[in-house]
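These notes open a run of structures that come right after.
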Structure P
Amino acid sequence: MQYMLLIYEDESGYGDTPEMMAIIDKHMALVGELGDRQVDGAGLQPVTTATTVRTTGGKQVIHDGPFAETREQLGGYYVIEAPDLDAALEIAKKVPLRLDGAIEVRPLIVH
């Protein structure tokens with residue numbers, strides 16, 4: 001089964017800093033550890049680059065920025081292969097975060 005691991009954390013500390021380079025190195029190590037179990041993954045540009053298409057009552061409006069204002073932003077993701085949720089959660093526990101944050105684990109609908 002495939003799972004998406006969504007990485008949420010405060011992006012205000014992102015940048016070309018030694019701290020972020022160390023986190024990126026940890027991500028690269030995780031990618032190496034996952035091997036064929038990783039199907040896809042990427043970091044995302046900051047929320048300031050986001051544009052949202054919102055549909056309400058059949059009308060679409062385009063907004064600058066993310067869908068919701070939060071303290072944590074979606075910073076990246078992994079798509080992994082895992083036999084079950086427990087195995088996916090064990091992998092999610094290994095995803096490095098800069099400070100505090102959350103990893104949302106969701107099964108994918110694969111056709």
Structure Q
Amino acid sequence: MPVVLQTTLLLVLSNLFMTFAWYGHLKHLGHRAWYLAALVSWGVALFEYLLQVPANRIGYGELSLAQLKILQEVITLSIFIPFALYYMQQPLKLDYLWAGLCLVGAVFFIFRS
């Protein structure tokens with residue numbers, strides 16, 4: 001499997017865990033003490049790091065540091081929008097489109113030769 005594909009798949013899985021670690025507690029633990037939400041989030045984030053660290057190590061030889069970061073941000077927005085809409089029941093906003101277009105520009109500039 002190509003390095004960029006391995007890196008991307010690991011970052012997608014990592015980001016799924018990260019999104020739930022960062023925001024999932026807002027839906028399920030909003031009535032609990034913040035430190036309990038932090039402990040649960042840290043537990044979820046452990047799985048994120050078990051995927052994210054190898055992803056960056058695998059990808060770093062083939063991708064630059066800036067390319068890894070922009071790839072992560074594109075993945076983050078690609079996962080966050082469905083999470084916000086479907087899981088957290090947030091309204092669709094035109095700002096998601098503008099943010100996506102900004103990332104398209106970032107991808108263009110960081111990946112061009």
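Any read-out appearing in this document is the output of simple, stated calculations on the displayed coordinates, not a laboratory observation. Quick caveat: nothing in here was measured; it's all calculated off a predicted structure. Cβ atoms are built from the backbone, for glycine too; each structure is taken alone.
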If distance in nm of label points 7 Å out along Cα→Cβ at positions 56 and 88 comes out at 2.3 when worked out from the coordinates, which of P, Q was used?
Q
If relative contact order in percent (Cα under 8 Å, 6 or more apart) comes out at 50 when worked out from the coordinates, which of P, Q was used?
P
Which structure, out of P, Q, was mean count of other Cβ atoms within 10 Å over residues 8-15 derived from, given a value of 15.5?
P
Can you rank P, Q by mean projected area of the Cα convex hull in nm² and just name the one with the largest value?
P
Which structure, out of P, Q, was mean projected area of the Cα convex hull in nm², for residues 32-79 alone calculated from, if the result is 5.0?
P
When distance in nm of label points 7 Å out along Cα→Cβ at positions 48 and 64 is calculated for structures P, Q, the one with the largest value is Q
Hey, helix-only ellipticity at 222 nm (-39500 (n - 2.57) for each DSSP H run of 4 or more, over all residues; to 500) derived from one of P, Q reads -25000; which structure?
Q
Mean count of other Cβ atoms within 10 Å over residues 16-23 - structure with the largest value, from P, Q:
Q
